[in-house]
Structure P
């Protein structure tokens, strides 16, 4: 039976010598894993691209079969900026690594639509990976409560506190400030915050590991 849905493309892996297994996150179905048989004439799926999918859930394969994927919006020059592509790969990886299989979550999908639109409005991309992580932690239910001022974060307890002997521009301070929607411009603190936030997610999400795309972010945003 053919179905349609809107979904974000978040992962690809080999399925056979001629087929690929494509992972999408959709509003109606949660995580969808669909087999496709790409040809040279078909455009490659764009990382974290939002598509209108045509697929079947009753194929001869254990997964569904992707019939067609049409971009909801055509990609522009900004989408091919190396910084934006790196962020898109990173966002797709984080979502793929942390969302439960076939877990329907309309809040998560709507949040991703909002984050995609925010990315399109960015001028300075440096803080955006951390901004994304803070919003995604809210979806996962693990976003810590911020303090008015904090520069230390206990990852195991998920609690911020203040220590006058700790650098006020630490990664923990940047993390605390970001979830209060304050603008951050200290690049060193943002880099420390990114690693701290990912380590925190690793403690709470089984098998979460985005080291490959994190390295790309570090290289692009040096």
Structure Q
């Protein structure tokens, strides 16, 4: 079952109808009414499925698909169109769409297709993203669980995201500004010590009980994670 989707459509009644049905099925929904806004949201990579109309202002659904695929975003896209033509379907699929449904449609069919795309996406992610292992630290990115020496470590969502960012940059010193941008999604230094505070939280949970310390800092530069062996 998908947890969060993005709906891209400039027809407000259509958006309201789909959004209502998805929320009733415990699916979180973000909405964009044009392709340009949708592109900015899609880059975050936090969606299980994207539902996009083909005909939209500023950027069509076809152009939207081409743009996000060019950016390396692999989130499944279900295209909607009032035009039921083979050429339109082929164009949409060739642009990077994963499925196509013609308006008007039954919501139950739309929901079934969204669920199928989410299952396919999860299976692909599982195949491409096995557990992250560093020394005796193991992270399961699907279930978002963290273990060290077979002991489960309970992290808050922000602590987990910080750990993942450090692991994705293993061995590389990342500056405070980079951490704020990628973990807190803020493009400037807030002047607070929030990074230092959360690094300390993470160290207390990941390193404090263990002889081998994985989270390191380089004074005046930033933080990094590595296996000292």
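Observations on the structure shown:
- Identity of the structure behind 18.6, 63 (criterion: Rg and Dmax of the Cα atoms in Å, calculated), options P, Q: P
- Ranking P, Q by distance in nm of label points 7 Å out along Cα→Cβ at positions 137 and 209, the structure that comes out highest: P
- Structure responsible for 16.0, with mean count of other Cβ atoms within 10 Å over residues 1-8 calculated and labels P, Q on offer: P
- Of the structures P, Q, the one that 5.2 was derived from, the read-out being distance in nm of label points 7 Å out along Cα→Cβ at positions 105 and 193: Q
- Structure from which 3.3 was derived, distance in nm of label points 7 Å out along Cα→Cβ at positions 113 and 177, options P, Q: P
- When relative contact order in percent (Cα under 8 Å, 6 or more apart) is computed for each of P, Q, the largest belongs to: P
- With respect to FRET efficiency 1/(1 + (r/R0)^6) of positions 25 and 57 (r between Cβ atoms, R0 = 25 Å, to 0.05), the largest value across structures P, Q is given by P.
A short reminder: the numbers here are calculations on the coordinates, not readings from a lab. Note that the coordinates shown come from a computational prediction; the quantities given were computed from them, not determined experimentally. Cβ atoms are built from the backbone, for glycine too; each structure is taken alone.
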